[in-house]
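Each value in this text was obtained by applying a stated rule to the coordinates, not by laboratory testing. This is a predicted model, so every value here is computed, not measured. Cβ atoms are built from the backbone, for glycine too; each structure is taken alone.
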Structure 1
Amino acid sequence: MKVFLIAATLVLSLSCSTHSNNSKLAPNSREHQISAYLWQQTSGEYRALTYQAYNIAREKIERELEDKHNRKRAVVFDIDETILDNSFGGAREIQEGLSWKESHFADWVKLKQAVAIPGALDFIKFLVERQVEVFYVSNRRIAMFQDTLDNLVAQGFPVKKQNLMLMGDDHTKEPRRLEIQKKYSIVMLVGDNLSDFHIDFEKKSVKDRNALVDKMQKDFGTKFIMLPNPLYGDWERALPSNVEKIELLKVTP
């Protein structure tokens, strides 16, 4: 698979180019994202964090399984930037001077080229071997179902079709989590976004999101396993839209 890795030459090529197509960005308008994509694609630190997250998850599940109760256990996974790495699709957009659009992401999904995030596949296989049910709850749209299934299977993930739960008309994941809870005890949720874990994080301000994280701090690393994602997330939507981002930077605690 061709890897769309961003390098310093991309910065230069973007700086020297112009685009007449309105669907394309002005030169340099996504340069702020290049370091984030490079960090995810090339750094040992990123890999270390994903391994760390899944090592902790495995340890917690091993402890959970020491309790020999009869309830059926389940672990719920997000997909994008949790078990599949889409940074190559984002890099493609930047190389082509495109702004992010859902249609571009749909085109990327059709390629089925997202790769397994380090640690994810081994952990999910560990769960299946121990008869813990695995659910994939993603806000990819239902129209992406087959391409998503094919991509997961190609990367080696064990997937039951009924356990791949994509987004319909409602953006929230809560109804899907509640549906799982009718038959299973959800012992862990794994994601890269706070709304992957609890409905209370949805549509909240920066201040409220941070306060909720502090309130639920004991759940992180136990019931909630967070994966690093420097590329995008609900935290961006929580920022005030009428303020320049540079004005939000703090120079004192």
Structure 2
Amino acid sequence: MSEMIKLVTLTGADDSVMPDDLMELRSNFPFVEFGILLSRDKKGHPRYPSSRWLEKMLEFKKNHDLRLAGHICGSWAESLYGGSPDFFEELDGVQSMFSRLQINFGDKSFHLDAKRLIDILRQYGEKRHVIFQLGAGNQWEFQLLRKNQTEIVILPLYDMSGGTGVLPRIWPPQVNGFTGYAGGLAPHNLHAELEKIEQVADGPIWIDVETGVRSQDKSRFDIRKAWQFLSIATEWTIGNEDRFMH
């Protein structure tokens, strides 16, 4: 068993969970990051926090050391790929609380204007790391972004299920530096899957879980499952989780 995990992202915190609950997890597991799903059309639905929740979190974070990543979904992601800054303009202020941004594509194919996207990220991103969700068939888009990135840091997240929470048959080898792994991870399989990821990872990684920390009916973020997941991941974490940001 090797120390390979710098960060564990729990995705899908929504109106079913309070910022104080997330802070308790952060206090006990300093390597945790919370991925917040952001969608123009699904705000207030399970997994997608309402505008009111986001505003509360923004105020909470001003006085608390809580690491958040904004996961951009749906039409906001599509417009970013096409070269429009709608996401940043419509979430002005709120988007500033995220230390990393992830642009999700799901199971769709979007037209990518790589140069324009990098220009937008440079203008609004404040040098935050940007995560590109890699699945089957979009490797060339990632390489195109990497080619144009200049001072923007583009990080790959391997999720062959496109965000649907399905375990891959095999985990892709790590070939792009600091890399994320996601898709079907849950407390009941995490130890076994980390043993498999260890065989293909040759450097620091992060892992991301969403469905695996939902309640059985998927309606709410499950603190108990989140605690279980983080407890298992602890065995694989690297001591200083903040080094990846420097």
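P(r) over Cα pairs in 5 Å bins from 0, in percent was computed and gave 1, 5, 12, 16, 18, 17, 13, 9, 5, 2, 1, 0, 0; which structure, 1, 2, did it come from?
Corresponding structure: 1.
Here helix-only ellipticity at 222 nm (-39500 (n - 2.57) for each DSSP H run of 4 or more, over all residues; to 500) has been calculated and equals -9000, so which of 1, 2 was it run on?
Label of the source structure: 2.
Which structure, out of 1, 2, was distance in nm of label points 7 Å out along Cα→Cβ at positions 83 and 179 derived from, given a value of 3.2?
The read-out comes from structure 2.
So FRET efficiency 1/(1 + (r/R0)^6) of positions 59 and 187 (r between Cβ atoms, R0 = 35 Å, to 0.05), computed for just one structure, reads 0.65; which one of 1, 2 is that?
2
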